[in-house]
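J.: Some structures are shown below for you to check.
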Structure 1
Amino acid sequence: MSTVVISFLCFLGVFVLIGVSSSMKAQHSNNDYLLAGHDIPPWLAALSAVATNNSGYMFIGLIGFTYTSGLQSIWLMVGWILGDLIMARYVHKKLRANTEKQNLLSFGGVLSRWHGTDYRKLRFIVGIITVLFLGIYAAAQFKAGSKALHVLFDWNYNTGAIIGAIIVFAYCLSGGIRASIWTDAAQSFVMIIAMAALFIVGVQDAGGLSSLFNQLDKVSPTYLSVAPTGLPWDNGIGVFFFILGWVFAGFGVIGQPHIMIRFMTIDNTNNMKKTQIYYYSFYIAFTILTYGVGLVSRVILPEAQAFDAELALPTMSQQLLPDVLIGVVLAGLFSATMSTADSQILSCSAAFTRDLMPKKRDDLLSTKLATAGVTLIALFVALYGGSNVFELVVFSWSILAASFGPLLFVYTLDKKVSEGLGIAMILAGIISTLSWKAAGLSGAFYEVAPGIMAGVLTYLIGSMITTPEEASTNY
């Protein structure tokens, strides 16, 4: 067995042990399995949220996109983080407080019982959307890991997905969300160390920063320009809408159950600002390194047509690093995929047992069986589904953001929404997102933006038509 494989397997073994060890603190209840009993310290919740957010999309999709498009790709994360930060001011603290007050364990519960209501139809719809699109999202993570293993070890494309699914299931079954959070924290450190190591070695191989930028400047006249190119509307208005679309993508973070659940688990609502400081500091540092590696890879691997750009990171690590560090980089990549997939699978498990079953199941066994079922479904999609990682993640993100984000935002403004209006907001978001993408307009204005705006507009129109008494029904 090669040094690379040994190094890689050792890190994976550590992650599994950390996850399984969390079972020693388990309280054998759904509240503990799905929300860790609301006792996660701020730094741990923050690192977990970063690892969950920075998935295979960052290691595979975003690096590949930067390799192809150049510095203009920076607007994806600038807009994303800005939008995330704006929404955090309104949502995080109120979400944490309401979760504990109403004893909410699933995202469907959050959106259907925010004011003490019992919107069963809305909850069922939220559960269906959660399982369907978070399942696709989790499959994309398994697919990302498979791509890396195929390049580095020449293993079958399916091998990585199978390994990832087995590992995720092992520690999710043992400790639920606490196992996910504990392993996320360890994975966060491996992720940033792996990215930093590859960036530093890559810059050295390119001859230093000055030489690196000289070589990047020769790729194309616009490669080092931050101005977006290739837009349908090639003017200032087109650039504005392109950037605004990614700000809306950041707004959509509040519609992602697997990320929001981290902020629901912290030990005290008053610790939310501290959690956010940890979260954004680590998030920004990791993003900068990701862009750096994407740019360096274009110099180290200049034959842009000769390979899949989404494989830039594992290919470059194989070319530049000693065997032990290749194992670390691959473990970092695999960590990113697992830290997101486990969270999504647990959110789907909660949706199955709390939102979709005719009678809410409070026993832990049912939740764990749901975890097994979701893992198998996500693995099946990863093995037999099409499309690339970037497309799968961006599409799933759009649907979840447009479906859930507007309704949660309206709730945090202390506005009342009837069940019918809530369902209309969700459907308007989905239909607008799908229609925009089908029309081929996503390149100019990311489809999540019209989806979110449609949901908010539906609320504004509905609130003018609905009388206060009707809106207060069931409150």
Structure 2
Amino acid sequence: MTNKHHSERLALISIMLGAFISLLDTTVVNVALPDITKALHASSASIEWVVSGYALAFGLILILAGRLGDKFGRKNLYMIGISLFLLMSITAGFAQSETGLVLSRIVQGLSAGLFFPQINAMLMDIFKSDKLGQAFGIFGSVIGIATAIGPFTGGLLIQLFGEENGWRFVFFVNVPFVIVTLILAALFLPKHNKTSKKVSFDFLSIFLLTVGLLFLLYPVISNGAQGFKWQDILFMLISVPILIGLYFYSVRVTKQGKQPLISPTLLKNKTFTSGMILSLVYFAAFTSIFFVFSLTWQSGFGRSAIVSGLAISPYALGSMLAAANSNHFMQKLGRKLLIIGLVFVMTGLAATSFVFHLAGGAFSPWLTVFPLFLAGFGSGLIISPLNSITLATVSEDDRGGASGIFNTAQRVGSSFGIAIIGSVYFRALNETSLQVVAEKYSFSLQMSIYINLLLLLVCLLLVFKLPKKIEA
């Protein structure tokens, strides 16, 4: 192995570790919430903010962070974000009050939002041709694994360290990963990455973007899964003219010969826009699966957090195996690979729903191993090619901004997916005439999977907006 290949591999490990910890922290905290409530005497509102504060802050800063990476260097932003993430993981673990924990989680979300958009851009800076496709394949595996094993990791840590202080290690577990990430990033990430263009950060663009996303995301993350109130709908409607206004203001800035925060040229790129929309809808269908499965196995079937995590692990395994080889498949099949992947996901979820239907109530997790593995395998065929095709036509100077917009679409999709699927799930749970708890939860899961399948059908139609051939 040459020194160049060795350095590229270590750089890739640094980037993937950053992606892993940021996505792990979106789900790892969920199983620790009851213990946090007891330890800190936290209110239900504060507990909601432990989860939603991280997600909201993460989503708000992505586009701005992508542009900051274009201007000041992606490695610099990556290192700053990772360092702040380390500090906030420590302060969250040592938190002595609900306010301290919530603040740490919000800043931790901001730090994740700072470094996450740099990931796609840096992969494209470091790797070319087949190697880029392989790197995106690994990235796709990391996305699937980190999201799926969060509840299991949290449950395992609480069992190892006890209910009283185990929740603190849910945050401390980040520390060794982040330290390794920082060392590898400092040594092996390229110093290149500053754009040759003048990147503008006018106050009005930043203000419109922040307010628009805040009005859009806050109601979804805070209340979506339990059902929207009239004021939530109002806030989301207000976000629409604000974000449209930002677009037209960006057009005006572009005509003046300046570089806007969000490039209208980028949004006019049909391949990029189609891939972004498809990614948004797919993440709505994809990430909500873990949310309803955790609730069903733990609250409905009375299983431990560890069993719940193991029950969903075949999905993560299938995703990992497929994503690692998706570049090879992509070169041969092009757009057909996304169609095959979506069919696998839909078949796997439909089969999973059928198992729940036949069983009625609680049953062994072994019965869903193959259907979930099939769904995960299909997912692994989708995420990496989507990254490749969406960003392939973006210029080097715009990669950070494009990555920020693309990742924001994924976070918005995830939030809306959990809101929509969660709302259907809880409504079915409350309205069913079934009396046995396990049967009620099983029925609710089946209802939610039907919505997942509907979203995946929309994805299948959107695939045909993409080019037939996908370049790695």
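We did not get these values from a lab; they are worked out from the coordinates using the rules stated. Bear in mind the structure is a predicted one, so any value in this text is a computation, not a measurement. Cβ atoms are built from the backbone, for glycine too; each structure is taken alone.
J.: For which of 1, 2 does P(r) over Cα pairs in 10 Å bins from 0, in percent, for residues 118-165 alone, calculated from the coordinates, equal 23, 32, 21, 18, 7, 0?
T.: So the calculation was done on 2.
J.: Of structures 1, 2, which gives -28000 when helix-only ellipticity at 222 nm (-39500 (n - 2.57) for each DSSP H run of 4 or more, over all residues; to 500) is computed from the coordinates?
T.: 2
J.: Further question: One of 1, 2 was used to compute distance in nm of label points 7 Å out along Cα→Cβ at positions 14 and 126, and the result was 3.8. Which label is that?
T.: Only one of 1, 2 returns 3.8 for distance in nm of label points 7 Å out along Cα→Cβ at positions 14 and 126, namely 1.
J.: Out of 1, 2, which has the highest value for mean count of other Cβ atoms within 10 Å over residues 262-269?
T.: 1
J.: Given that distance in nm of label points 7 Å out along Cα→Cβ at positions 350 and 366, derived from a single structure, equals 1.7, which label among 1, 2 identifies that structure?
T.: 1
J.: Given 0.85 as the derived value for FRET efficiency 1/(1 + (r/R0)^6) of positions 302 and 454 (r between Cβ atoms, R0 = 41 Å, to 0.05), which of the supplied structures 1, 2 does it correspond to?
T.: Checking each candidate, the match is 2.
J.: Now for a different question. So if we calculate relative contact order in percent (Cα under 8 Å, 6 or more apart) for every structure here (1, 2), which label has the highest result?
T.: By relative contact order in percent (Cα under 8 Å, 6 or more apart), the leading structure of 1, 2 is 1.
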